[in-house]
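The structures come next, written out as structure tokens.
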Structure 1
Amino acid sequence: MIDEQLTAKMAEVEESYNQTLVDMADPDIAGDQHRYTEVAKHHSELKPLVETYHALVAAVDEAAEAREMARSESDDEMLAYLREQAESKETEAERLLAALQLLLVPKDPNDDKDVIIEVRAAAGGDEAALWAGDLTRMYQRYAETHGWKAEPLEVSEAESGGYKEITFAVKGTGAYSRLKFEAGVHRVQRVPKTESQGRIHTSTASVAVLPEAEEVEVELDLNDVKVDTFRSSGPGGQSVNTTDSAIRLTHVPTGLVVSCQDEKSQLQNKEKAFRILRARLLQAQLDARQAELSANRREQVGTGDRSEKIRTYNFKENRVTDHRIGLTINQLPTILEGDLDTFIDALTLDQQARLLTGAAEA
């Protein structure tokens, strides 16, 4: 059950784990808050691996011991007991081995990060803008149910309601680990309120989910950023501010452009714009790195590209289908109220299975 490859791997893990214990007791490291935090985080990541492995070894040893004792046991009652103990420990060992293999799957380093979500109306005109508004509310409700905070960063409202595009941050432990599966194109099939003949229309909105970058994670030379100010405007272009408080950032090397005008303060708009720019630059780095590591991107659920249709919401049939895993749920209203965990749990399990398969093939 415990092969040589696993034993060798866990020997490396235990060595690293023991080193974290030494480092955390080192006065020089304890006096450096940044270094100590890094070591403590690494320690907490390795601890479940070491504890699970020790429990696995103990279960395997106890099962083998019970089997060995059963071979020389003549008392029927004791023999039955020993066999039962052996089977129980073997079952426990199988469970622990599966748990250990899952723990050994490389964790996405961005999973604990806050996220920046961009929702844009795509095909469908006014109905697409309304749909972008519905999706935004769905994610904000999902954040609320998990105790996370949603913060608008940049909003471009549509004249008929909803959003041409909206960017908002979601702050909370594990936000990216859950919401990253929402990136892609979301398709809605329903009868618009403006449709007099009762015909079903198909509209789409694209969702981008970016891990929020800390300043140290992205090399951002301020000399590469062109900063422009302009007057904020509302839907239809009407002026909503008498000062040039809106900010437009242009990252010259990449051509990325970020605009923020949601706040009355130019300083606040500038701060939000830089947060969005850093997140987009980090995502660009991650995409480039991922393309180098894996041409077919096996370890991701779908491609994550914005052009990919990942989910369809059919109002007439009260169903939502996730095309990546073929899961359909006939509870559309509750899903739009933010009840996304059934989809996200299934997508998480699918991703873990892909990662395990990839690790086995490597």
Structure 2
Amino acid sequence: MTAEQTIRVGIIGAGANTRLRHLPGFRAISGVEIAGVVNRTPESTARAAHELEIPRTFPNWQALVADPGIDAVCIGAWPNLHCEATCAALAAGKHVLTEARMARNLAEAREMLAAANRRPDLVAQVVPSPFGLVQDRFVKNLLEQDYLGSLREVVVLGADDAFWDYTKLLHWRQDAQISGYNVLSLGILHETVARWVGRPTRVFAQSAIFEATRPAPDRPGLIPVTVPEVVNVLAEIDGGARSVYHFSGMTLFGPGKQIHLYGSTGTIKLLIAPEERLLCGRPGDKHLREVTIPPEKQGGWRVEAEFIGAIRRQETVKFTDFATGVAYMEFTEAVARSAASRQPVDLPLA
């Protein structure tokens, strides 16, 4: 497809991230048209089309995928639909951008990768972890310059009070039928870490659910929580370093989201909330210093531009191709297996 041709994008699931990022991102690109939308119900589909000024609606996602007037599909639905809709769209000759949490489990993610490999002429992209995109090139440059020396330890924190109030309705991220093995922000922060350090070779995990039931979102009464509210992971990294992951949605006044890299000659910390800050320090420094990255060395969110650029053969997908998505899905599944068996699990998984 040439840069002059219009690319007609169909939206499956006009959720928060689609409205906040994807639609503005696509509409900022010349020659891109938001051609149609479908949501979970006819009522929500009609409402989204009206609110977002999208000209066409579809009775279901299968009809959107099959329509010859759609060139590419953006899947903003929950993870339980990602595999089926992605594979169908690729089989129908559509380029695919699917929302993160690539799938519910590794088997689905591998099925999606196989479908993409059968259609190498099409672009298949997973919406990346947004964390660390601004700092990515700068951190990689520090690592290439041996700022850390020998990497010794990695600490990944994702502990807050997102689910502390057990009187609130069950969130879809607490429902394994929808979310699968994805727990809290484990996968999305691991994706960021994996950009900078080697892949884990072994994990040992434990998890817990403290409030076993929550109010049902669609009917009176309580229903079970089926996704852990807390998970702790010890991991070995290729090359010998060790990792500690602590994730919780039940931590009142917790540390939030952070990534720490500790080496023999330096330390790098990315503090993510309430705003991203990069801190660095080496021997002789009295304390960690905040780094201001020059604009020309900053990265950033350009997911929609990258997707369209890849379709137009102007660039390749960097954040995030399906193979990378499968790698972080493998990690989250290994964590789930380890927590269930109470035994270490080696990677890669068979």
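No value in this document is a laboratory result; all are computed from the given coordinates. Keep in mind it's a predicted model, so treat the numbers as computed, not measured. Cβ atoms are built from the backbone, for glycine too; each structure is taken alone.
Which one of 1, 2 has mean count of other Cβ atoms within 10 Å over residues 7-14, as calculated from the coordinates, equal to 13.6? This value belongs to structure 1.
In terms of relative contact order in percent (Cα under 8 Å, 6 or more apart), the structure with the greatest value among 1, 2 is 2.
For which of 1, 2 does distance in nm of label points 7 Å out along Cα→Cβ at positions 191 and 327, calculated from the coordinates, equal 1.3? Source structure: 2.
In terms of Rg/Rh (Cα atoms, Kirkwood Rh), the structure with the greatest value among 1, 2 is 1. Work out which structure the value -8500 belongs to, where helix-only ellipticity at 222 nm (-39500 (n - 2.57) for each DSSP H run of 4 or more, over all residues; to 500) was derived from one of 1, 2. Going label by label, the one that fits is 2.
Here semi-axes √(5λ) of the Cα gyration tensor in Å, for residues 71-254 alone was derived from just one of the structures 1, 2, and that gives 52, 26, 13; the source is 1.
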